[in-house]
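J.: So, here come the structures, one by one.
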Structure I
Amino acid sequence: MTAEGPGPRERLIASAIALVREEGVHAAGLAELLARSNTARNSLYQHFPAGKSQLIEESTRVAGAHMTRTLTKLTEGGSPEEWIAKFVGWWKKNLQATEYVFGCPVVGAALAESEPAIQAAAGEAFTTWGEIIAASLIGAGVPEQDAGSLGRFVLSAIEGAVIQARATKSVVALDDAQRYVVDCVARARLASPGTR
């Protein structure tokens with residue numbers, strides 16, 4: 001970034017993230033990426049020699065890192081019930097602010113079956129997020145042997161609810177996810193390894 005604002009590379013990444021959030025990987029056309037970022041085609045290839053695929057892969061990593069920072073901040077301190085409520089609230093605010101147009105760019109990247117590098121970047125982000133959640137659950141008393149699978153479940157429930165919210169233009173699925181995820185976490189916290 002320069003004193004005048006974001007440079008071409010940053011603008012391309014921001015535009016790619018926005019387009020994938022709105023339309024998915026394959027619908028994010030090169031012409032629209034260039035127009036949105038106000039960037040010339042030669043700038044794209046200067047920063048991303050492999051073209052659009054490399055740009056989308058990098059934008060998935062950037063979006064994933066942003067969410068990693070957000071999730072880390074949300075899960076620091078407080079009970080799982082509190083940070084789950086904050087995480088769901090964060091999604092509700094973002095969805096409603098964009099009239100349900102912007103979903104999770106990492107979900108969009110995960111669906112790019114014909115782009116293995118992009119899909120792998122999404123997989124890495126999901127793995128990291130699940131690990132952050134699992135660490136928080138362990139800190140709250142969830143048995144370690146359950147925390148990994150429960151962390152992945154929590155993430156799946158909330159990300160799935162985001163997809164439903166976009167389709168239905170309603171946050172009801174997120175409210176449902178919060179209710180039942182909190183219940184599952186509470187049960188896991190009460191469970192003792194010796195009772196299995």
Structure II
Amino acid sequence: MAALVSGLAQVLHERERIRFGWLTPMLAVFVALDITTFWNQAWIIFRGAPFNIAILVTGLAIAATFYVAASVTFPRVSAGGVERLDLDEYFWANRRLVFACIMTSNLIVVGLFCMLAAADPGFASMASSVRLWVGLAIFVVGTATAAFASRRRVAIGALVMVLAYSLWNLTFAARTLIAGGGWSPAIGGA
């Protein structure tokens with residue numbers, strides 16, 4: 001997230017030389033939401049994990065792949081750099097790498113989750129959720145299409161679809177939190 005926000009800040013510093021458009025900002029929102037979704041998945045999947053080097057290396061691989069995606073979402077901008085920069089054109093030049101990294105990070109988590117579901121009844125129960133697999137299919141098809149579609153309108157449509165799905169999930173989570181009464185402050189000064 002720091003790389004993503006830093007990239008946005010650099011672009012904002014040089015806004016006089018940059019044509020913003022919609023594609024790179026939409027991609028940035030999608031990347032931010034996907035990283036946040038990973039945090040949620042990590043909390044659900046890994047919170048009971050034992051301390052182990054294999055788990056740490058898996059986490060490192062996921063985090064590093066997300067970092068590459070986040071750091072490439074916005075261009076590196078320097079005061080002595082390019083005269084004019086078009087963020088929509090930057091999107092077209094870098095979308096494959098960003099979406100491929102996002103998909104790779106998520107597929108590592110899915111692989112780990114499937115291994116856990118095969119070995120543990122609690123994870124097997126979570127894996128029986130139709131919503132989980134429909135959501136994964138929307139994500140994989142949408143992300144792959146946004147990355148590799150040769151027609152720009154198809155790629156843009158796929159980006160809009162995965163972004164809308166991410167925002168729908170956020171709305172669903174917020175409604176669930178509100179319906180459950182939110183959360184209570186710690187009792188007893190913990």
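J.: Give the label, chosen from I, II, of the structure having the highest value of FRET efficiency 1/(1 + (r/R0)^6) of positions 19 and 83 (r between Cβ atoms, R0 = 25 Å, to 0.05).
T.: Going through I, II one by one, FRET efficiency 1/(1 + (r/R0)^6) of positions 19 and 83 (r between Cβ atoms, R0 = 25 Å, to 0.05) is largest in II.
J.: Distance in nm of label points 7 Å out along Cα→Cβ at positions 75 and 147 computed as 2.4: which structure among I, II?
T.: The read-out comes from structure II.
J.: I've got another one for you. Given a value of 15.4 for mean count of other Cβ atoms within 10 Å over residues 27-34, calculated from one of I, II, which structure does it belong to?
T.: Checking each candidate, the match is I.
J.: Let me ask you something else. Any idea which of I, II comes out highest on Kirkwood radius over Cα pairs in Å?
T.: Going through I, II one by one, Kirkwood radius over Cα pairs in Å peaks for structure II.
J.: Among I, II, considering only distance in nm of label points 7 Å out along Cα→Cβ at positions 131 and 171, which has the greatest calculated value?
T.: I
J.: Out of I, II, which structure matches 1.6 when distance in nm of label points 7 Å out along Cα→Cβ at positions 67 and 123 is calculated?
T.: Matching structure: I.
J.: Work out which structure the value 26 belongs to, where relative contact order in percent (Cα under 8 Å, 6 or more apart) was derived from one of I, II.
T.: Derived from the structure labelled II.
J.: Assign the value 4.0, calculated as distance in nm of label points 7 Å out along Cα→Cβ at positions 43 and 139, to the correct structure from I, II.
T.: It was calculated from structure I.
No value in this document is a laboratory result; all are computed from the given coordinates. All of these numbers come straight from a predicted model, not from anything done at the bench. Cβ atoms are built from the backbone, for glycine too; each structure is taken alone.
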